[in-house]
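What follows is a group of structures, each given as structure tokens.
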Structure P
């Protein structure tokens, strides 16, 4: 037959077609050739009827074609660029929509990138950092990719290669600040591999040696590490900690030399980190001259000749914070390694906790912390995120002015930080009631022992039985409070103390003592026995509840 044979693909991003290097088939799907009056098109059998309906094709014939696996390494011609596209296989191809043949541009999508690596495809992207086409696609050079969609669709139509066009509503990632669609674009970056030198296994082993509070933190960070292949440590920022790499012009080779890094660190300590960026920008001064000399001496020592330039990328800020253990524990303050505790929000399993662990284990230092404590986030009384738009939040300064700092402290201490913590005016009012109970208890005890001196204390053997009983209750409570503090269960401290003051003291013991304190002989055993225990309970409560 003289009808051309084509592989049918669909895409919601026509602007990525200039970067197409392959078409991906599923190895297990059955494929057919749909023959119409003018064309023959390869597609998945299960999607053929849907394709015909979408394209308005009424008369067609389906012919058997090989299974997906048999298309591997065959080639077809790109629709409007003079090059071939490789036919490859991938399990990410689905029968949910489209044709069962997936347009693949390794430079513009994660799955495309991964399958492209498998087949040794170039990570090709004819798009610059501003989101505009480069000279690699001269027909649209300088044009923003999103604005090029209509032009590329017209290009396909003019060549008679557009089967159908349709507007659909679908989910697509947007920039949260600009509220505009983002583009995926592969660029050269610096990575720390978790697969080399058994780094991932070392990290997981280090996780086992750490106490995680709450315990699910261990499972969470272990799952993240278990599925992580690498850590991209480079960022394209105007300023930051430079990646001290030297590049050779006209080559992909880079020099990241420990000796140079140490000498450069000394230069930064002496003159400041801006020396790196000043040199890149062409600033000539004493410190940039010293940096240039340092680079030239390093290259000469390595026997490397040729023109060179400095890396422009900066280090991921998580690399900075993830190195804090070295600066704080090993270099200053008389502290020792590892830290007793790292404390942050639950989002830091992916951030600070993980970057700190990775940096430390990679240099052979082991985990930088003995324990990691994770807290939730503040939400409103309905459990919803605090939002300026919703107005469902309370300014901290306003809360202090209206309720007092102690009320805010009690609220923080009373909430189980391991989950999200609810706050509202009603909740703060409840904590104010608890605060008043504590204060009234302390006031009553202080008044009751105003004439009591330490030399008036009664020995334990001489205490009245009821005083000895409540003393034992206090000793048990104090032990439980200490245990709660050791487990960072601050909310338990609050609740234990609150119940003790409300029930054991106010409703029972203090009520029982009133006659003895007010009417019994001032220096008599019965009154001094009660005062002895009241003083001990007061001292213990103050220590337990102090900020």
Structure Q
């Protein structure tokens, strides 16, 4: 929108045409200015005397893509969820209807029949049908499309076989029965299927838009179309994303703001200054230090458990030389025990994180109490165990017929933010001082980092994620770092883990599921694919008139309100 305005201004300034043409341009500019997002005041006049409500949000990261089929970063999916809606939504800790108004389940728990809302449309007002969902699910698992989240679609009957070219589209468990009825058949029954369908990678994609833009789909505002509560009107990469309320959204009356202005790639201290100055309504900080001094009568700080941070280990190695060591279980154990998680948290994330001593979240639910209460377990000390680390390294070198001098310098990558760099520097020092293993550190811009990660050009990667679910064995979760059938496993293979993972996803009772999760956890801690460093806390600082932001799977501002 703003690009259009600037272009029209230039045309007006340079135009030597007759006055009639100037008047036309002035009229068009006036229209655009009236509907453009306002800045600096949280709202503007709608033209009828009422004040428009624009939620202004300072964000740490820009989105990298709006293509839900391939999103793998927080900066993207927290924007995408404002623009799309899946069959069901995860809201307030439970599954609620989305595009599907209701559904039925077969006796064997594998077949779900969804009844879609007749009033559901795309953001351009065209009808959203069961065929759109069938197309989208098949498009996700079409190998030629190279969708980053394709493996998520393997939950459908014959989904993986279709991806591998071993069956036809009609053999996949996805069928548009009629315009508003969608039948989905899963590979197995289980408790988590609806949760999985609530994830953004199962959002519908509009066929004609996807086919028009191909691999560029979702790369720009004009190369994307959603069906959610908001539409994206402009995207200035590295600067701003402007959203407008989707007037064609079936539940538009529940949306309480007229639009959003997302200022992106803002350092936390700068965002805090913007909030204090009244330039934005909200921000999220990963470090309490960034916001502790701005809380006052007008600014509220909401802490929440937001995710986890891994020191990922690439079992496939950055090079053939490093692969020899990284694929060895005892070598990875040595790196794991060398990390003093408590020192890491105390020195860099004071008050904003909890050292991890296992791979189940502190708030994860068990059957009746928390998981940690029902299944107590400490996989490693929070302070690390230098002696155990050296013992494991010695065992690894013996197994490989190598000496410490044979271990190559390991390649570390991380996002170039101050906290990420400081944290990985601390891990680098711990590995060197405990094991005498050198690591090179490469802080990178987010896109370059993700590219290197995707290409396996790293041995150790500082990578975190928002908490997909407190039941970490769901597919959007920590388990993906250990399951070699996933896109996040980085060369790691443990068939016992993956077998147990599959059993857990198909568990029929909650007790059976939790028992299997504990078995998975013990396997994954004994044979570590990655080093789980800590459970992170984040802090949403906002003006006191901001209501309706929810924290859980992700920060969801869909139902945000700006009260008087």
Structure R
């Protein structure tokens, strides 16, 4: 893209001012130039280099460090940050440069023991990582930060196991006790996200150690919390993931029981996935029976597993599989009378010519890594050092996985934050910061926006500004932050959130939109959620079927009279040929 005449002239001026060592004027010109984030790298990077030199020569080392970090010159960035006494940023640049040992030592020096532990683990030095995790646990324990201490003990125990230290099991036992206590306290206080984070930590422990007991405790508590809040799709997510995790550790019988329970839950609540879960449960029971036979245990155990599979096939109406299961039971090394009985039952089953019933498959995009963020690491790191508001922005600025335009917006934000001339007490500073974060168009903006929104010192006008820019951030976290804005005592904040929600319609919004509907009683909030879900129904995406399924369930359960028209419009105006089978299934289930 060619430069405009005005930009060409300003660029020539910047180069000329730099040659004449007129650094303050060169800095001013370059800061105006880098606002144009759409230019090619070769041009844009030259402007940033001039800006780096100008800020360094005018004594603004922190701003120079920001420029060097953007240019991926991590060694010079580290030097500049150290000169500006920004030691966390300097250590981060050491880590980016591949100097894990230097970064670990730097984090230790500034007291960031958890970050140091992570760096030592990356460097492969487990003994030093263990010592850092021990110090981090002591640090939080002395301050009665029980949640963070429990997570440190969890990481410590896992590191000890990796290092072959027999003390690891005892450490993990302590961690489990503290995590369970913190989960109980969080539930008592009504802090469900914190309780879920605790149970997710137990799930992580179960996966890392292949311990089914920890998996069961974590998953089943998550199921219980979601059932209590009537989050049905989340209940199915946890059932699904628990079964998958059980299969990975060889617990086929447990996986089968979980899948059967999920199928029964779908039948009780009228969800369309019952046959899918029951079919998977039957397959798991059959696999468990074969395992038991190969292990040489009493055949009655295999018989019980096959009878459970038979029950699942019966509930699905899959007579072909019923007949095959009876035939397999007749082959077991049981008494002749029982084998003869099973053979006779297999002969009596009349298998129809039509195909076996298919289940409405539960889609995997409800689960995955995004459903289990590594809070057992991130929560400790965030709590250890009072992180800079723009820390995630600075991280993204030097990371090439982000688009150039996003990195350049991060550069502009970080330069303003590092500028000693900025008056951070000026109310307009944070208002401008919120506006710039909205322009990022990336999920990294949502962490700083949330902190600004939750800051007790933020006035209603600033909270409303945060809610207003969420419309430009089509990510799950933006919908969740809208949900918090709906609880704000100030009407202007709630109105801004409603305005933003109208634009947050994208496939990833389905799950948080469901949560908003369940957790908010405000009629206008529910209306906007219903209309947003209706627009999801009209999308050419697999989520459209599930959005329609949720709307129809809501309708069948008896929504508020004032919402019935919106539900009717959301369904009727957006049904497509792809979602028509979902509508037909609901009509068959409840013709009225």
For this session: Could you tell me which structure in P, Q, R was used to calculate distance in nm of label points 7 Å out along Cα→Cβ at positions 118 and 422 as 5.9?
Result: Q
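Of the structures labelled P, Q, R, which one yields -23500 when helix-only ellipticity at 222 nm (-39500 (n - 2.57) for each DSSP H run of 4 or more, over all residues; to 500) is computed from its coordinates?
Values: P: -12000; Q: -9500; R: -23500.
Source structure: R.
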Exercise. Of structures P, Q, R, which gives 194 when volume of the Cα convex hull per residue in Å³ is computed from the coordinates?
Worked result: R
Exercise. Out of P, Q, R, which structure matches 20.5 when mean count of other Cβ atoms within 10 Å over residues 78-85 is calculated?
Worked result: R
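Read-outs: derived from the displayed coordinates by stated rules, not from any lab. Just so we're clear, the structure is a prediction, and the values are computed from it rather than from any experiment. Cβ atoms are built from the backbone, for glycine too; each structure is taken alone.
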